[in-house]
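Just so it is clear, none of the values below were taken in a lab; they were calculated from the coordinates. Values in this document were obtained by computation on a predicted structure and should not be read as measured data. Cβ atoms are built from the backbone, for glycine too; each structure is taken alone.
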Structure P
């Protein structure tokens, strides 16, 4: 089932999410709904608050982005031997960040029509449970690490615009007000 994307201004996007257990009601259906919603929105990541669920769950698909990039873009956005991932992250915790950082444009399905330059660490170490609730500890780099950081922050009640300078935030303030007035954006209405 495809769900509407929760839009900037909805309080759930600023809520710190709760951890879940394997017994969470309908968890496999929730995960499948998130994947369907992400594919329908043509996005690369989606966190549970974006479908109005304040739980520590997000999905990441950097594999499709890799497939559509040119060889030059792949060299810039992905590390060697990385072709992207399709992964479900439950109860994630980022345990390490690289000193190396990089800046590139970033957007968000919950903040439509806005795209800003954001600086993030190139690599992260993350501890999480996969869709079967198996414990995982992995290191991700580049574009995949960026998406993971973005979605992880959703589960902490943070948004990518929080990384912007006060000056830049002031410049986009009116756009954010207009976006917040939309309340919900049904991506299947295109």
Structure Q
């Protein structure tokens, strides 16, 4: 005779192991983004802090639910623009004066963050989820962590510029998104 309780327990365990393995598939892209950003010349310490936070948050959201996985996908896709802008700025050796946050580094991160904020609102609004506002906020968290990997190495001014610009871009895009929805 088959013990149904033991079989159900084994099935639950296999399901959770599968969910964790699926959630951990985000680790190689996060590691690659961190390594590329560090190789471009962004400060390694700040980049690794944001990469670790991004990895933990992304794995948790991907494990949590399908909308969480969609938020990670949207956030990393949109956050790649400010990340690339920060890495490119570092690679080109732009003058980044940490005392003056509105120099080249902060300006590039600011512009990329604003465009990314519009993208978050637009893409999260297109997803068929139960709570689109929560979806946009979760995607915004992931985008901020992704952007932070590229722009935090330039100092607090650049980091605050990109985070504020992401929020401002999202706020600007809200009326446009729901008008054309």
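A few notes on this one:
- Parent structure of the calculated result 2.2, given that distance in nm of label points 7 Å out along Cα→Cβ at positions 72 and 160 is the read-out and P, Q the choices: P
- Of the structures P, Q, the one that 0.70 was derived from, the read-out being FRET efficiency 1/(1 + (r/R0)^6) of positions 64 and 152 (r between Cβ atoms, R0 = 30 Å, to 0.05): Q
- Winner on percent of Cα pairs over 29 Å apart once structures P, Q are ranked, highest first: Q
- Here helix-only ellipticity at 222 nm (-39500 (n - 2.57) for each DSSP H run of 4 or more, over all residues; to 500) was derived from just one of the structures P, Q, and that gives -9000; the source is P.
- With log10 I(q)/I(0) by the Debye sum over Cα atoms at q = 0.17, 0.25 Å⁻¹, for residues 56-127 alone derived as -0.85, -1.49, matching label from P, Q: P
- For Rg and Dmax of the Cα atoms in Å, for residues 8-111 alone computed as 15.3, 45, the structure of P, Q it came from: P
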